[in-house]
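As C-alpha cells, here come the structures.
What follows draws every value from the coordinates through simple rules; no lab data is involved. Small disclaimer: the values here were computed from a predicted structure and weren't measured. Cβ atoms are built from the backbone, for glycine too; each structure is taken alone.
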Structure I
Amino acid sequence: MELIFEKSVAGRRGYLLPKTDVPVSASIPEQFQRKRDCPFPEVTELDVVRHFTRLSHLNYSVDTHFYPLGSCTMKYNPKFTEQVAAMPQFCEVHPILPQLKNGELLTQGALFVLYEMDKLLSEITGMDAFTMQPLAGAHGELTGVMIMAAYHKAQKNKKKYIIVPDAAHGTNPATAAIAGYETISVKSNATGVIDIDQLKQCINDDVAGLMLTCPNTHGIFNMDIDKITKMVHDVDGLMYYDGANLNAILGRCRPGDIGFDIVHVNLHKTFATPHGGGGPGSGPVGVCEKLAPYLPISRICKRDNDTYFLNYDYPQSIGYIASFYGNFGIVLRAYAYILQLGKEGLMAISDHSVLNANYLREQLKKYYHLPYDRICMHECVFSAVEQAQRGVHAIDIAKFLIDHDLHPPTVYFPLTVKEALMIEPTESESKETLDLFVDKMIQADELSRSNPASFHDRPKTTCISRPDEVKAAREINTNYFAEEKPDD
C-alpha cells in the first residue's frame with residue numbers, strides 16, 4: 001500500500017483556503033522561518049478519505065478481532081460507557097472551574113464520581129482508600145512503591161530490597177529500581193508458583209516488600225499466599241499486589257483479605273475501558289489503613305451536607321503523582337461499567353474468564369506442551385517447544401494466525417517458559433470464537449508436521465511480512481523526508 005506522500009501529485013488540491021487578511025508577522029526570527037513550503041502531500045479529498053479508510057481496514061481492534069493476548073485482558077469495551085464519557089456534563093467540565101462564594105467547587109459531579117469510585121474499588125479489593133491519580137498500570141506501580149518507601153522512612157526502617165518473582169511482569173523490577181530499591185529475584189518451582197523455600201532464604205530485615213501478581217503470569221493462583229504474606233509481614237515488609245490479573249478473582253477473592261497492603265488496578269484491563277496503542281490508561285492505587293496517610297494529594301473528601309472538596313491536609317503524603325484528578329474519562333467509564341454489572345456481574349467476569357481459559361487449556365493440551373498441567377485461572381501458558389524441534393517457533397505460529405485473520409497470543413512471555421504461547425481469552429468471547437481459535441492452532445500444529453518450511457515466509461496477507469523488529473526498535477525513523485536537512 002502506498003504512503004499518502006507517494007500519492008501526491010504536484011498542484012493537486014483537496015481544499016482551498018481563502019486568502020488571509022491578517023498580516024504575516026515579521027517578528028519570527030529568521031532561523032525559525034521556512035526556506036520553502038512545507039512538503040505536505042498534494043492530494044484530493046477523495047484520495048485522503050480512501051487512503052485512511054483503507055488503513056483503518058488493516059488495523060486490528062477489539063471491535064473487529066479476537067485478542068487472546070495473555071496478561072493484557074484485551075476485551076470488549078461496551079459502547080454505553082463511551083456514551084457516558086461523552087456526556088457534556090462530564091467531558092466539558094474544566095478541572096479548575098472557579099469556586100462559589102462559600103468555597104464550594106463547581107466540579108461537584110466529577111468529584112462525586114471520583115469519591116464513589118474510591119469507595120467501590122476499596123470494597124472490591126479489600127483496601128481502605130484509593131487514589132485515582134496514576135495514569136497507567138506502571139504509573140500505579142511506581143505510586144505504590146513510593147508509598148512503600150514513605151512508610152518505611154516514617155518507621156525509620158532501613159530497607160534495601162524488594163523481592164520480585166521470576167514470573168513477574170517486566171515493569172515490577174523496573175519500578176522497584178526507579179524507586180531506589182535493589183531487587184531480589186526468586187524462581188518459580190515445578191508447580192509454576194514462587195519457590196517458597198528460596199523465598200525463605202531471601203527474607204530478612206532489609207526487605208521492604210514483595211511485589212506479587214496473584215494469580216501469576218503462568219495463570220496460577222498461589223495457594224501458599226497466607227504463608228508468604230506472614231513471612232513478609234514478620235520483617236515489617238509490605239505486600240504489593242500487581243492488579244494486572246485481577247480479572248481472574250474479581251468478586252471471588254479480595255487482595256486485602258489475603259494479606260496485601262497495596263494494590264494497583266488496571267481499569268483498562270479489568271473494568272473494560274479502552275486499552276492499547278499507548279493509552280489511554282488508568283492505574284488507581286489502593287492501600288490498607290496504615291498506609292492511607294501516604295496517598296497522593298489532593299484527596300477527595302465529603303462534607304456533612306453531601307458536597308465534596310479537595311483535602312490537602314496530609315503531611316505524610318507522597319505529593320502529586322499526576323495533575324488534577326488523573327485520567328478522569330477512563331475512571332468515569334469504569335465507574336459506569338461497575339454500576340451496570342453490580343456484584344453479580346463482577347463475579348460473572350471471573351467465572352467466565354476462568355472457564356474460557358480452562359476450555360482452551362483442555363482443547364489444546366494434546367497439541368502443545370503445557371509446562372504446568374493444572375487448573376489455571378484467567379490465562380493458560382503453552383510452549384511451542386515440540387513444534388520448535390520441527391523448525392517452527394512460537395513467532396512462526398503467531399505469523400500463521402495473522403494470515404488466518406486472528407490476532408496472535410502473547411509469545412515469549414513469561415520468560416520462564418521456553419517458546420511461550422500465553423493465551424487469555426477473557427470473559428467476553430463466545431464458544432464459537434474460542435473454537436475457531438482452537439481450530440487454527442491445531443492447523444498450525446498439523447502444518448508444522450507436514451510442511452514446516454511453509455511458516456518461514458508468513459504472514460503473506462500483510463503489507464510487510466517479517467520486519468527487522470530489533471532494528472525498528474533501536475533505529476526508529478518515521479520521517480518520510482528523513483534525508484532532508486533539519487532546517488528544511
Structure II
Amino acid sequence: MLESFLCGRWVRGEGVGTPIHDALDGSVVSSASTAGLDLIGALDHARSVGGPTLRAQTFAQRGAWLEALAKSIFAGRDALVDASRHGGTTRGDAKFDIDGAAGTLAWYGALGRSLGDRTVLLDGPPEPVLRSARFAGQHIFTPRLGAAVHINAFNFPAWGLCEKAAVAWLAGVPVVAKPATATAPLAVALVRRWLDEGLLPEGVLQLVVGNVGDLLDGVGAQDSVAFTGSAATAEKLRAHAAVVVRGARLNVEADSLNVAILGPDADEDTTRMFALDCVRDMTQKAGQKCTAIRRILVPQDRMDDVVEALVERLAAAAVGDPADKGTTTGPVASPAQREAVVSGTARLVAAGRVVWRGEAPEGGCFVAPTLLAIDGGVGAPVVHDEEVFGPVASLLPYDGSAKEAVAIAARGGGGLVASLYSDELAWAREVILGLAPWHGRIHWGSRKVADQSPGPGTVLPNLVHGGPGRAGGGEELGGERGLRFYLQRTAVMGDRAMMERMFAS
C-alpha cells in the first residue's frame with residue numbers, strides 16, 4: 001500500500017484501500033487509503049510550521065529553492081520515468097510530464113529571483129486620496145496565512161503537482177497535495193526523492209494518497225483549494241461549507257471540449273501544422289490531456305483533403321506496450337478510465353460516423369484511437385456536450401465563415417484552449433475576438449510559425465491556464481498573475497513618503 005506523507009512522516013491508512021491498476025494488463029499493483037489518518041492535523045501542520053517558514057523567506061530565496069527542486073527532477077528523470085510506467089505512459093509521454101514539472105518549477109524559480117529580496121508585492125503605484133498631496137493609498141499583496149489544498153488529476157501526476165505547488169510556494173503558502181489515486185506512485189516517488197535529498201523544509205509539502213476523506217472539513221477562511229478534475233466533482237466542491245460558509249478560495253479546472261479550426265485560406269504549410277497538432281493531441285498521453293483537441297472544424301470543401309492528411313498520420317501511430325521503443329500511444333490510465341472512454345466513444349459514434357479507427361491490443365486498458373465525423377454544426381448532438389478523455393476526436397464541417405466557426409466553438413460552453421489556423425488577418429481577427437470570451441487561451445497557427453509552435457496542448461508557466469464556463473472558470477499559472485490566488489490584496493492608507501520607504505524592499 002502506498003503511504004501518505006503527513007506532519008513530517010510517512011503514514012499508512014487503514015483497511016484494504018482503493019486498488020491501483022497496471023494500465024498494461026489491468027492487474028492490481030498497489031492500493032491507497034486515508035482511513036484513520038489525521039488529515040485535518042496535516043492542515044494545521046502546514047499552517048503552523050510550513051507557512052511561517054515560507055513567509056520568512058524573500059521571493060528570491062523561495063525562487064532559489066524552486067530551482068533546486070527542478071534540478072533534482074532533471075537529475076532523477078530516468079528513475080521517475082520508471083515510476084510512471086504502471087500508468088500506461090510511453091517514455092516520451094513520461095518525459096513530457098516530468099520535464100513539464102521541472103520546467104515549471106525552474107520558470108517560477110527564475111521569476112522569484114527577478115522579484116528580488118522582497119516579501120510584499122505592490123499592486124500599482126500609490127494613489128491619491130481626496131485632494132491631499134501626502135495622504136495616499138497603496139495596494140499591496142501579502143501571503144494568506146492558510147494552506148493550499150491541491151486536488152490533482154490523474155493524467156499528469158508530476159506536472160500537475162508541480163505547476164500548482166510552484167505558484168503557491170513562490171507566493172509563500174504551504175501545500176497539502178492530493179494526487180489522483182490511479183497514478184499516485186509517480187507523485188510519491190517524486191516527493192520521496194526530494195525528502196531523501198533534504199530539499200523539503202518541514203511542513204511546506206504534505207501528500208494525501210487515497211480518498212480525500214475529511215480533509216475539506218478542516219479548510220478555513222485563510223485556506224485555498226485548487227482542483228483539477230470533473231465538472232461533477234467541481235460542483236460538489238463549490239457547494240462545500242469550506243467555500244460557501246467559511247469563505248475559502250476555490251479555483252477549478254474542469255471539462256473542456258477544446259476546438260481546432262482550419263481557416264478557408266490555409267495553405268499547405270498551415271494545413272500541415274493543423275494536422276500535426278490534431279494528431280499529436282489524439283495520440284500523446286493516449287489523448288488524456290485537458291488541453292487536447294476534441295472538436296476539429298474544417299471547411300466543408302476541404303473535408304476530403306483534411307481527412308486524408310489526418311488518417312495518414314494517425315495510421316503511422318503505433319499503439320502498444322509503452323515499454324516498446326516503437327510505441328507512440330499506450331493504454332489509458334486505469335480500467336475505470338477505459339470504461340469511460342469506450343462508453344463515451346459509443347455515444348459519439350451513434351451521433352455520427354467513424355472516419356478512421358486504429359488497432360489496439362486486447363486486454364488491459366488499451367483503447368483504439370478513433371476519428372469521427374459529425375454533421376449538424378451548432379446543433380450536432382453529444383459532441384458539444386461530452387468530453388471523451390482519450391484518443392478520440394470529431395470532425396465537424398462548417399461553411400468557412402468566421403461567424404459559423406465561432407458559433408460552433410462557443411457551443412462547447414467554454415474551454416481551456418481554442419486553436420485557429422489561418423494566414424488571413426481579417427478572418428483570424430474575427431475568430432480570435434469571437435473565441436476570446438469563451439476561452440482561457442487561443443493558439444493562432446500560421447505559415448510563419450508552423451515550425452516554431454509547441455502546439456495548443458502545451459501548458460506554459462508564463463501564460464494563464466484555465467477557462468470560463470464548462471472549463472471551470474478558474475485561472476492558474478500566467479507568471480506573476482498566478483500568485484494572486486494565494487495572496488491577499490489590501491489597500492493601505494497613510495503618508496505617501498513613509499509607505500514608499502516601507503515597501504521599497
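See the values below:
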item	result
Among I, II, structure where distance in nm of label points 7 Å out along Cα→Cβ at positions 12 and 44 as derived comes to 0.8	I
Computed 39, 30, 20 for semi-axes √(5λ) of the Cα gyration tensor in Å - originating structure among I, II	II
FRET efficiency 1/(1 + (r/R0)^6) of positions 116 and 300 (r between Cβ atoms, R0 = 35 Å, to 0.05) - highest-scoring structure of I, II	I
Which of I, II leads on distance in nm of label points 7 Å out along Cα→Cβ at positions 36 and 204, largest value	I
FRET efficiency 1/(1 + (r/R0)^6) of positions 172 and 236 (r between Cβ atoms, R0 = 35 Å, to 0.05) - highest-scoring structure of I, II	I
